[in-house]
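All of the numbers you see were taken from the coordinates with simple rules; none came from a lab. The structure presented is a predicted model; accordingly, all values stated were derived computationally and were not measured. Cβ atoms are built from the backbone, for glycine too; each structure is taken alone.
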Structure I
Amino acid sequence: MDTGWRPLPFRLRHLVLMLSAFVSMAYSGGVYWDQAHPMSPNAPFHLPTSVADFRDHSIAGLAFASWLFAILGAHEMGHYIACRVYRLHASWPYFLPAPIFMFGTFGAVIRIHARIQDRRTLFDVAFAGPIAGFVVAVAALVVGLSTAESVPAVLDSGPGIVYSLPWVGGWLAELLRPDESLVMNGRLAAAWGGLLITVLNLFPAGQLDGGHIVYALSRRLHRWTSWLAIALAAGAVAWSFVERHPPMYLLWVAILLWMRHRHPPLVYERSPLGALRIGLAVVALVMFVVCFTWFPVKIVD
């Protein structure tokens, strides 16, 4: 029986997901980051009590949503543009809304409908995403640090939740707001989340961006770094339990164990990578280091 239902057209499907994710991010930004008394990420999600409540929270979270959307969009468009350069058939980014999550999204992905031919192509497509997202995340970080309110010394010593910026955030904070403790706002939260997403993607394992980069360098090296990435994430989780902080990398350990060192072979495995791309691989490693933090969220007693 014909029910009259039809799949959404390709471009409309992307648009619907994009708008849904943006609205979800805006609402989450208003709930968690940009209101007078933001909720704890450990608290139950605030369901809207009325249309006006949903509207007010969403308007309050527009800055958070705009910056996080820009970070995710830059990352995926970096991949997409690299695919277009190499004439690889790839989809537009799919944004994944998540209304019950503190960021309002599970991120964004593109689908590549072609087998990658050689190491240079693999490297360029993999590297283009993290570097584009990182640049926008640093811009959000500068804006967030510049606009964040300072915490009085009396309140700074009390119990609560502390969002730990990675090394690049600590350096910029010391440069822009030396010797201050800052209140997280939407722009700063978007930068914090964007840098966390960047470092998760740069773990050198499986088919993550970092895994693609290492595989382009050496198939054998990829096997070793995949297990090292698992050990690093597992170590961060174990240390979190010891220090009684939220184990932010727990899910990532499961994902890394599932992927391990599996990676589809290239058509031309022996094609040379070149000195320039080896240098850019070092840049990717530096990005991973400056975006990494053992405890993205700390509980202060």
Structure II
Amino acid sequence: MTDIHPTPTVAPGHSPVLRQLAVGAPLGRARGDARLAFVSVAGETRLDACYQSGSAKIRLPRVAPDAVKEAVLLNTAGGLTGGDRLVYRVSAGAGSRASVSTQAAERIYRRRAGEAWVETDLTVGPSARLDWLPQETILFDNSALSRRLVADVEADATLLAVETIVLGRRAMGETTRNVFVSDSWRVRRGGTLIFADGLRLDGNAEAIMSGGATGGGATALATLLLVSPDAESLVDAARETLACGQGEGGASAWDGLLVARLLGSSALALRNDLTALVERLRGLAMPRVWNC
């Protein structure tokens, strides 16, 4: 006897996504592309270009006339999984001042196959300043993420960039015993490579991070990079701030660079420490979206 499995039917008014689910067809992968360009006109920073496609959206909060211009990125897909891709490109033209953050933490969900890709391309022109301040990236069990940040900074410009990884939501009882993360940074100043960094986790992240030489049991980690002519003069302030934090952290500075690493026993503890450090270094409060 041959088993017959009838194809489910879907009402004509239902969405294409529901139709795909009903017949067992694979869903299309999420794609997002967001591009921003800021310029300075008569000493005022203005938006010069704004492009968005797919699941990547851009919002521009109102700020005071003399405040740093802000942009907020959204992923309307609600998260990423294997095969999804987000691309962010941000340019700060000569003399401009801008900060870019995200509406909420990015979530990397369990995958059936492949990796989620996030690519960030930052350009900071002469005498400009760009603060790249996305909120956390949360990894779920059986997830995979490849993330790459590339930045080109002029010799007299300033770039402050942070990236954070949270290994599951411990308050929800989540674990990360099978994850893959590849996180790459490449930063050039005046066309010369000045910072190359890579992080790779493959397998049981909890076991990997439990080692005394790796994470000491931390479940959240962050990297902060400041490229600025006065970066070295700020290292003592950075160390003082980290010493008062809830987690573990350290900072080093050389040749116009400041790099800080932070570890936290929870996402909240790390967020508090990172917020204090960023605000100390930039002399301004975090973008309002961080407190929503």
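Tell me which of I, II gives 149 when you compute volume of the Cα convex hull per residue in Å³, for residues 177-280 alone.
Values: I: 149; II: 98.
Only one of I, II returns 149 for volume of the Cα convex hull per residue in Å³, for residues 177-280 alone, namely I.
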* Structure fact -> For mean count of other Cβ atoms within 10 Å over residues 73-80, structure among I, II ranking highest is I
* Structure fact -> mean count of other Cβ atoms within 10 Å over residues 161-168, calculated, reads 23.5; among I, II the input was structure II
* Structure fact -> From the coordinates of one of I, II, FRET efficiency 1/(1 + (r/R0)^6) of positions 65 and 185 (r between Cβ atoms, R0 = 35 Å, to 0.05) came out at 0.55; that one is structure II
* Which of I, II yields 5.1 [distance in nm of label points 7 Å out along Cα→Cβ at positions 97 and 113, calculated] -> II
* Structure fact -> Value -3500 of helix-only ellipticity at 222 nm (-39500 (n - 2.57) for each DSSP H run of 4 or more, over all residues; to 500) was derived from the coordinates of, among I, II, structure II
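Of the structures labelled I, II, which one yields 18, 39, 25, 15, 4 when P(r) over Cα pairs in 10 Å bins from 0, in percent, for residues 145-208 alone is computed from its coordinates? It would help to have the intermediate numbers written out before the result.
Values: I: 19, 46, 24, 9, 2; II: 18, 39, 25, 15, 4.
Computed on structure II.
As an exercise: relative contact order in percent (Cα under 8 Å, 6 or more apart), calculated from one structure in I, II, equals 20. Which structure is it? Could the numbers behind the result be given before it?
Numbers: I: 20; II: 11.
Source structure: I.
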